[in-house]
Structure formats: structure tokens, C-alpha cells
1. Of the structures labelled P, Q, R, one was used to calculate distance in nm of label points 7 Å out along Cα→Cβ at positions 68 and 356, giving 6.6. Name it.
2. P, Q, R: which one has P(r) over Cα pairs in 5 Å bins from 0, in percent, for residues 92-187 alone, as calculated, at 2, 13, 20, 17, 13, 10, 8, 7, 5, 3, 2, 1, 0?
3. A value of 19 was computed for relative contact order in percent (Cα under 8 Å, 6 or more apart); which of P, Q, R is the source structure?
4. To test your reading of the models, identify which of P, Q, R gives 7.5 for distance in nm of label points 7 Å out along Cα→Cβ at positions 212 and 532 when calculated.
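Here, each number is a calculation from the coordinates, and none is a lab measurement. Keep in mind that what you see is a predicted model, and the values were worked out from it rather than measured. Cβ atoms are built from the backbone, for glycine too; each structure is taken alone.
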Structure P
């Protein structure tokens, strides 16, 4: 009898302990959730405060983040919590929560707090040029700290990606996804800053004199990486000092033979024009090839072997003008963020008939914007925002003849290379080259729609890419628009019409399945380029005419990321849509 009473009492104590521990874990879970819900948004708040230059707000948010992170780790680190992680069903949720708290704490201590501290010691305004020179010492001094922060965030990305949420509740999965998204955005931003901190000093002559060629792409005559390279400026740098040493146009820079030996695949698709005429070096979507060709042609023409080539277009210039404010040109016009694209890609042809005068306007615009930037007449935060937007849209491209610099650029939109797919995105390249021989692309609307369907037993997907082009020029474009815009019909295109070469690059190892229009197969030029299947054809449109061309590919793997188009930075891009694809049309 006594033994039974003893066992009952022991059992009741054990049950009481279990219930108490469960209650303790439940309370701790609620407290952790509250901490993380406060902590995760603070990372974005800190990033926004740093971009806005509000250091005090960033510091306050950093202190709060550190407090919540430590609190969350404390709640999830006691022995009772760890013991409950072994319980089926419940345990996996507790394990993931603990891992999230540890990741947040690591980000706070190793990345966020050091970043705020670094921002406090580096004055953004100090990067503004003074008398044409940039003080490079703060950037050089910041390199070790930035590299450490970048490494911490890269590790955090790996840590979050390794968290197994397959057996957790939806709320826990959602919390993990939210943290992953915040870390990914922050890591991307910091990685860009870290690359810039290591790249810019060398480019600006910290280790000796350098020279670069600025290539201005004219989107009114579209090319694969943007537009016709009409104007050039040679820039020299030394110890942060920047100055223009020569300006020129592409006209007259023509060679009888290719200046560089290009792969047969490249020559087959883009012809030898890409390597013999300066005005066609941007026919290829691979800016590293454009950069090398431009450098060699410049060397043969002017005797200068530049250290790299930097490309931008009038849209990028309009973003930079948000930082500089209005700029008067030598021609009398005033260039602003609001009128730059219209003035440089349309008005110049209406106001000046002589191509030499048009080139003078382009040269004046480029020199004036450069002078404003080099003179320090730009808001630093607005300038960084403008450069980031232009970079994201591939309107600024950089190629360096120095391998160590080019390596730093790898993996960014600044390289202008063929699209690289990853686990998150299956990327398809869509590029355009003008075949009108004119400046009609201000009147061309472009839309790119993507879709896919799985019909095969091996679950390899079929991809469809719809490219819709619309000629928005007035019906009387042949007579109402200047001949410098419509072209004289030299290439067999009726004045007022727009002819465009479309090139679609399927993902590497995918298969080209042809092209259709209105449900009917049409002729096209199939090719392969460095492992990518390529479909190419020309579309000519009269004013008011629109055409949709569908390109088909068979994907290489059942597992792939979300379809994404990497495309020429055109002027008038309409928002794309997801399209329905039927098995009957691809079977």
C-alpha cells in the first residue's frame, strides 16, 4: 500500500514537472516570437536609416536589435528548451526557432552593429570630389571592416538556407522565410558596397595612374547592351583626381579586318561588324567582349591603351541628374532629370540636322554631367541611389582590363554578361538589335511575357517567351519625323517603319524548340552560343502595328527557379505578364 502511494506521488511529481516544463517552454516560445517579430523589421529600418544618412536612428535601431536578439537567444538556450527539442512533432519547431535566434544574434553582433559603427566613422559627404579629386583614404580604411561584415552576412545566408523547416508549423516556416528575405537583401547591398570599396580606389588611381573610356549608348538605336555607342570620352585618374582627356564619336572608326579574334559562334550570330566598326561593338550582349573590342579600336585609333571601359545611357544620365540638379549645356539647352531622355534621344534630331551638331550635343551633355560630378556638385545619397538604380537596370556596365578588378565585378549586373541561372531563378536572355539604321526606338514599345508548362514524364518543363513589339510612331512618320530619325531607307526598311532583330537565349543546356506567331511556326535563325540555345529573327513594323512572337525552349531540369528575363535596357518597357502555355502547343 505504501509503495503504491509512493509511486502515485512520484508520478504526480513527474507529471507536474512535465506540465510545468511544457508551460515554461510555451511561455519562452511566446517571448521569443515577440522578440523576433521586433528584431527582424529592425534590420530593414537600420538599412533605410543608413541610406538616408540618419545615423542617430540607425544607432537606436541597432541597440534595439541587439537587445531583442540577445533576449531571444537567452529564452531558447536553457536546458529545458533543448530537452524538448527531442520530442517528436514539437521538437523540430523548437530547433528551428533556436537556430533563428542564433542567426539573428550573429547578424546583430557581427554585421549590423559594426556597420552602424563604420557609418559613424565615415562621412558620406567626404566621398564628394573636391576640386576634381576624391579623398580615397576613408574608403581604403573601411575595406577590412566591410570585408568582415560582408563575410558575416554571407555566412548568415548559408545558416538560414541550411535550416530545415520541412517538419515545422507554417508560422515557423513563414518566420524563417521572412528572415531569409531580409538577410538576402541586406547581404546583397553590403556585398555591393564591399566590392566598391575594394574596386574604386584602384580605378581612381590610388595605386598609380589609370585611364578609362566612357561609352555613351544611344537607346534611340537599340543594341543588345543598350544602344548605338555614338559618343566616347577618355578619362584619366590619379590619386582620386579625375579629368576628361579626349572626346570623340564612333563615326570613322572602321577597320578592314576584325581587331580581335572572336569565337566562331559570336561571329556567326553578330557578324564581323561587331569587331570592325566602333558603332557596332554593342551588338553582342556580352559587355566583356564589347569592352575588349572598344579598348583595342581606341588604341589603334588614338594610341592610348585604356584600363577599362564604362558604359552608360541617357536614362542613367537622367538618374545622375537627380543628384546634380539642372545643368546648362554649351549649346544653350538646360539638361534636367526630367528632360534628359527626351532632349538627347528625340529633340536633338528635330533641332539639329547635321550629325556633327548632334554629336556636339551628346559630347556637351556628357562633359557637363561629368564636370558636375567631378566638381562635387552632387548630393552623395542621391548619387548612390542613382547609381544603384542604373546598375540594377543594367544601364551602367563596367569592363576592366585588370583581372583582379574584373573578378570583383563577377556576379553583379555591372558585368553585362550572359544570364546565369541559380536555384532561385531560371534566367532567359532577351536582346534587341536595331536593323532600321535609324533612331526610331523612341517610338518602340516592348513587352516580355514568360510562361511554362510541364507535360513530360521526366517533368522537364517547356518554356515560352512572348516578345511583343509595337511601333507607336505617328501614321505620317515617314514625312513628319526628321530623316535622321526615320533613316533614309538605306537598309531596305520603309521610312517610318521599325525593324528589330530579336535574340532570345534559353538557359544553358536547354533545347531550342522553335518560334511561332499567332499559333503558326515561323522561320528563324537557330544557333548555340557558349552552351546557350539562341533563336534570332527580324520583325518589321509599320506605324501603329504590333506583333507578338513566341519562343519555345525545353528546360534541362525538373527542378528550377522562377522564370526571369534578363533583357536589353530598352526605353519603353511595358510590364510583363505570366502567360498560359498548353501541352498541345509544345507537344
Structure Q
């Protein structure tokens, strides 16, 4: 009996800390693109928490912070049949070292590009989660450095954490997603002027849709487009300063999923709408993508423009502005042919190229597969507003020189068209990027969540303020043969329980069994034990 009374006293410090903590987790991307599966296909989690230092991860929930989330650690968890992975990201990443951010981004891209049955969740760090992580990590390291006796004692007395998430219902596909494209024009003075198309996709991408804010990719491109809208509106509002071109501005959805919004918008304009400006002579299409970082600019083309073409002339103006006003900026051309055998296009201009419409994409990135184009760490803290303003100035001045034929008119290379009250405003660019990056813009959310719908309405209002014939196009996926399929259960609660380990249950069960064994033996042999105790008690009296 004393043994049973001693066990609770031994374990009371550990039991006193029992608690439950509920927090929000975001499931890793799950989508099918042209019949290929990507991301996480599992959601249910019922497992004990462990860190990557644990030797055996089988049927455990592996908790990782940013430095822990490497491709090797992730693959190790999968190979050991871990129950799930929980990634903890800080609320503010401004203090995270750049090498850790780059490593996380590379792992993020590699993980999402494949599919897995293992549930993968992301959560924003809080005090309870950090305390849990440190406690589990400390316990793991202590077990690895202790003797066998200490390990057994710790296994009995220590407490752990169990993670529960997901519903016991199947994950369902979402078959009614809309890709929304906004367009508006500034009309030139001539009866049949040529058209310059300026486009940018506004959606974002990352390992978790609910945490994908996409500040550089592609809030920066949208911000530059909106600044171009404002500045050229001022020129076109006066008939004397109108250029001989139509300007068609396009904000497209589904850019992160093979530019579905652009594809459907082009099909509608070219096949069904006779009044579309795309039926006229298109000078070129300029696509804006990831423009808020880097030491240079890259012009991505599917086919090098021939001398004498309008595309070639624009590139000359671009080179002239860079060399005369920003000599430290490296401007390069990246030539990549459109491969019809590839299922995913690299840049948005390739969608136009498939319809024989000339175009190119401006970006500070040289590689279209760069991890920076799809990461939950692509936040405002990671971009450089001065470089965004610099790139905006380069684009606006180059367009103006081309549209007004300033070089042939003998204007000096250093001439600034947009100055004074018409100059590019860094404060406006910063406000636009901050507003766009304040809401996760994953495609799955944009047509159904209130904040995302309000953001689209704000973009439409911005275009309507300056442009003519602003239109909204909503293209739904084909339910019979959809090119893109999304899935539900992307955001849900996870509960963390402080629990005793399974060894404790065995130990407690053994103690209870021993206690019951002693009681049973005492009852079965009560007469013998009673007489023995009585004789022992009476001997001193007789003496």
C-alpha cells in the first residue's frame, strides 16, 4: 500500500503542469494541375510531438522551426513514416538570417512540387508552442546523453505532448474555383492605333495558402502596373499629350497555376469578342513580375526581337534609360523558347506567345524556377522599396520614350518625362505593396473569402478611377475536365495536450497490478496471516 501512495507523490510535479493549448494550423498546399498531384493529401493527426533530434520518428508529429526545415530532415521524417510534420514560423521574419530564409524557400519548393500522404502543417509561433518545442527538444537531448537508468526514470516521470488535428472526414475537392481577371484601357487618339498590353498576375503561392502573402511575387508587379496606370492617365487625360497607342492593362488570376486566368482571358478575347483590342495590331505585351529586389533587371523573351520591330525598339529605349540614369543596374536578356511538351509555362508572356502575340517579362530574377516566386516568407520585410521605385522609374521612362518616339525626335538620353507632380511616388508604391501583402492572395481563397473579395474590389476600383472600359472576367474551372483542382481543410484548429508517456502507463499499470496482487494474496491467506500476526503480537506479553 505504501508503494501506491508513493507513486503519485513522485509524479505530482509533472502532473501539476498539465494543460491544453489550441491554435490554428494551415495545411500544406494540395492541388492537381493537369492530372499531376502536388502537396499534402493527409489531414488527420493524432501523435506525440518530437523534434528532429529524436532518433526514431515513426508515428510521431515532428515539430520543426525554420532552421530545422531542410530537405534532408523532411525526407528523414517521410522515410521513417512520421505521423505528421508541424512547421513553426515566426510572426515577424525580419530578424531571421537570410541563409535560413533561403534554405527554407528551397525546401518549400521541393516539398510542394511532389505529393505526400503525410500531413504537413504550418503554424505561427506563440509562447506555448515555443515552450513545448524547447521542452521536447531538451528531453530528447537529455535522453541521448543519459545512462540507461536515468532514461528509464525520465521515461516514467517526464511528461510529453500529444498533437490532435483534422477531422475524421475525407478531404473533398473544390470544383467551382473562379479565376478573376481585371482589364481596363487608355485609348489613343487615332482610329486604329496599335495596342501595348501591360499585364501582371496578382495571386501568391507558398507551402500554406493561408500564409502566402507574396510581397515580391507578385504584389510588386501589381504595384508597378497601378503606378503606370496613374501616370499615363495624366498624359492621356489631355488630348495634346496622348500617345499614338492604346494601353491595355490586365490584372490576371491563376498566375501561380500555369496562368489560368490569362489563358482563359485570351481565349475569350480572341475567339468570342470581336471588339477586343487584342484583335487589333498588338505592338507587344509587357508582363511585370517580381520587381522589388535584386541588383539588376532581366528581360525574359521567348524569341529575341529582330531589329526594326517595335519590341526591339522598346528594348533599346530600356537599355538607354538604364545606361544613362542607372549605370549600376545590370540589364540582361534571357532567351527561353516555349516548349510545347512542358505542362507548366515559365512566365506569363509565354501565354501570349502561344497565340503569336509578341511579348516579354521584366523581373529581377534570372531563373523562372527561383524559390522566391513561391514562398510564405515572401513578405514586406524581404523587399527593398528603393529598388522597387528604381525599377518603376526605368519601366515608365522607357515606355514613355518608346511611345512618344523621343529618341528619334532628338531628345537627350537624360530627359525625365515623369517629374514634379508626375514623378513615381515611393510612398504610393509602399502603400500598394503593404495593402496587397496584408491579405493572403492564394488562388483558392480569392473567389470565396471576404477579405480577398474586398481586395479584388479595391483593385477594380483603382483601375476604374483612371481607366476606361474596366471589366471583370470570372472564369470557372471545367467540372468535367478541370485543369486545376483544389481541396478543402486548408485551415483548422490543432490541440496540444500535455500527457504522460506510454511507459508511464505501463509503469502505473504494473504498480496497480502489484497492489491488487498483494490485496488478493492477503485476502486468500487472511486466516494464516492473521494467526501469524496474532502469535507474533502475543509473544512479548507471555514473556
Structure R
């Protein structure tokens, strides 16, 4: 199944071949819109290009922490560090219309929308040959889902934005912004079509979004539109549907996994729980028995196009394991002896993104569940690190500020590591010079969730809360908490802050946290409460940062109309 996906990805990236013949209306020897959208296989190739864009843009653009700027870095979940110093990625206090993040994501999202528009429009052209109306609608439905997926970010993060609903065939310089509500309504219309025609997950190829993903996204869009019953109904279609269920027992390829972590001394012991299993290589896909999975990116280092050394000599660009975590491997004991890299269950992180205090400790103290919630167990978050070099006088002992060579680096080098981003067993593509351990150079070669059922429950909880049905909201949250062996909540406990805390506990490094906080209008509040750079520098943000600035480069290129600007930005 993955081979088919990667073949489509390769086909989708073929360039246009040059031609020395005189120009004609109908190209003869290279692909153009006139001859590249004529059958199902060509449309699937065009869809595959958008999926490649999603994997690249959201997860694997470069060997840098900036791959994960949608996931909570420099927001409330992870602090960006340079050594012992907080570094602001977004520069929230001076954020302006020349901001690199705003420019990057505006272009990325509209680029994917443009590709989706071409698919949708060309599917209805006479040149496109279909075996049935249903075959065409399945392709169009998938493209409309992907278009809504992109417009959802634009509406949540910018508010009013240009609504481009058709293929752009000639240059246009007079775009005007449509209201946020009209963008949401456009998304809803696209998703209503998609939920009728997209293949269900039991018939969809891995890596491609199924119908259940469209219902999941429709639930979020309905919340944004204050159609809370519509959001509940859309979530019901996934939660009570025939294909998805929460995984509550151990499953998959690592059910009998053993490890010598954390001291790497003595015999290996049984390791893991059901939450650990959710994030192991070979367990991500519905077809692999994970009925909680809805939509993932696909990774495979053994297939060309699978994001390995074919894209970068140092390994693939999905580098969450490298950039998001502490760096205990860099530690020297107080005698100057270097620590060993022990690859299994550590990886090769560099200490750039460190769990914030909010994610590290505050959310786990709720209901006195520190030692009960399996998401906070040593299988899933490692908080104590050990000397693993037999040459060290401290071999097998915990690393502390008292026995480390540079005590000021202890917090960064030995902060908590969320194990979900680390492969339990690596592909052994690189060798460490000191320990001779084989590792993956910090590359993450397992698949990764874009959507899973736990989030659908939390969307339904949010809709129930906003509708005023606190008992149902608590019931939805408790489905997640019971799986985690956490103390159930009462109806009176439920607030939007509790839902955000539960999302952080359950979906750390998975949900697009920035998008969630901006959709809820709570970004400034959470930055002020939990962002390490802001708190350490003692300033307060106002609510204008709940929306991003329209990039100056976009405004300046739009010479035929004034696009305006969001309040608070020049």
C-alpha cells in the first residue's frame, strides 16, 4: 500500500519537459492542464502532490525545529532554547506584517488550495473521462476536503482572507478578503460534499484522508460557526460509526517489547502500555489494527520518496526526534567523562525544544494524578536520566545538577522527553563515534498522526460544553481519561481551559496547537500564562496576537485592491 502512495508522490513531482517545437494551443509532448487531467490515475497523482505538500510543509521541510511551528513551539507546549537561554521563534512582542511564519504559511496554504482548485475544476471538464459519477465525486470530495483543511487554518489564524474557489488561470492583482464566517461556510459546504463521497477508512489507502477525517474536520468547523449540535452530529459519525474505536488494550508490533531503559544495565524488562503502543512504528495505521487512527502522514525509509537519504544525506527531514527533546547525550559528568548515546528509547535529540512548565508539570498535577495517568508514566515521559558510559564513575546513577560538569545546563540537557516522538527501535542508519551505537541521526521514520479518534472525542466535548451540556462534555472527556487510568472529571469541572489541558495531555506534539488556541481566541491568554520567553522577559501581550498579520509581501503584490490589515499590525 505504501509503495503505491510513494509512486504517486514521485509521479506528482515530475517537472515539465522542454520542447523545441513551435508553440501550439495543445501541447504534444509534455504534461499541461489540458492533457494531465484526463483520467482517474492522473487526478490521483495530483492529489498525491497535495499530500506530499502536507507532509513536507507541516512536518518535513528542513532539518530544523521550525518544521513544528504549528504544533506548539514557542506557544504553551514547548520553549525554544539556545543553550540555557529562551529564544523567541515568533517574536510575539514585535510581531509584524514582515514575519517569516506568516509569510511561509500564507504561501503554503494558498499553494495547496490552488492545487485543489485545479483538481476540482478540471474534474468537470470534458477532457476528464470517468467510469461513473461516483468515481469523479470521490476524487472531487477528497480535493474539497484538502481545500477545507487549508482554509480552516487561514480562517482560524487570519480571520478574513481572500476566498479563491476556482483554478487561477491568469494573473490577478485585486484580491479582496472575505469574512471569517464566509470562509467557515465555504469549508462546511466542501466538507458536506466530502462526507458524502470520500472513501471510508476501511477502503482508503494509508496516508490518504478518509471520509471519517472529513467528519472530524466538519465537527471543528461547526464549533467555529457556533453550530454546536452540528459539531456533535459530525463527531458522532466517527465515534459511533462502524470503523473507529478507542484503543483500550495493548496491541500491535510492540506488545511484547522489552527494554533496559533507563539505566541500560541488567536484563531487559517488559516495557509499555496502550498509550505507548499508539506511537510505535507499525502501529499507526487503521489497516495495522489501530482503530483509533483516522489520518496519518506516511513514512518509510526503505522506499524512495519515503523521506530518507534520498531527500537529505543526513537522513529524512521529519526530525521531531532530533529537535524536540532534551540532550542527555551531550552531558559530561563532573570528572569530564562524556555520556554515551544509547539509541533505543532516547534517540539523538539536541535540546532545542524543551517541554514548557505547563506541559512538563502543571497539567499532570490535576486531580493528584501524577502517578496514575499512564500518559505521564515513565513509559511515555522520561524525567530522570542516567549515566550510561561504563567509564564514568557515576555509571548507572541519575544525572543531577550536583554531578554534571556544567550545572547551568542541567535543565536543558535533562528535561523531560515525551517518548511518543522517539522510535523504540531504530533503523540503524548512522553510527555514533563515541559509543559506537547505531542510530537514525534524530530522524523520525515512523508515521505520524494528523487526526485520531481521541481528538474527535475532545471536539465533541467542546461542542457539548458550549451547548451547555456539561454532563455529556464530562462523559466525552472521561472516555479519554479512563483509557489513561486518570481520575474522571465531574460536570462541574468542565471548562474550556480543562479541555485545552486535556488536549495537551493527550495530543502533545500531535494537535496543531497554535491553530487550536487561535480558533478559541485564547492564544494571547496562554502565551501570557505559559510561554517561557514571555514570562522570563516580563512583558504582557494583548489580544491582537490572536490573529496573524496579513503579510506585507501579499499586500504589496495585490496592486489592484487594498487588502487591509488585521488590527494591531502596521
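1. It was calculated from structure P.
2. Numbers: P: 2, 13, 20, 17, 13, 10, 8, 7, 5, 3, 2, 1, 0; Q: 2, 7, 10, 12, 13, 15, 13, 12, 6, 3, 2, 2, 1, 1, 1, 0, 0; R: 2, 12, 20, 21, 18, 12, 8, 4, 2, 1, 0, 0.
Clearly, the read-out refers to P.
3. Answer by label: R.
4. On the way: P: 2.4; Q: 7.5; R: 3.6.
Of the options listed, only Q reproduces it.
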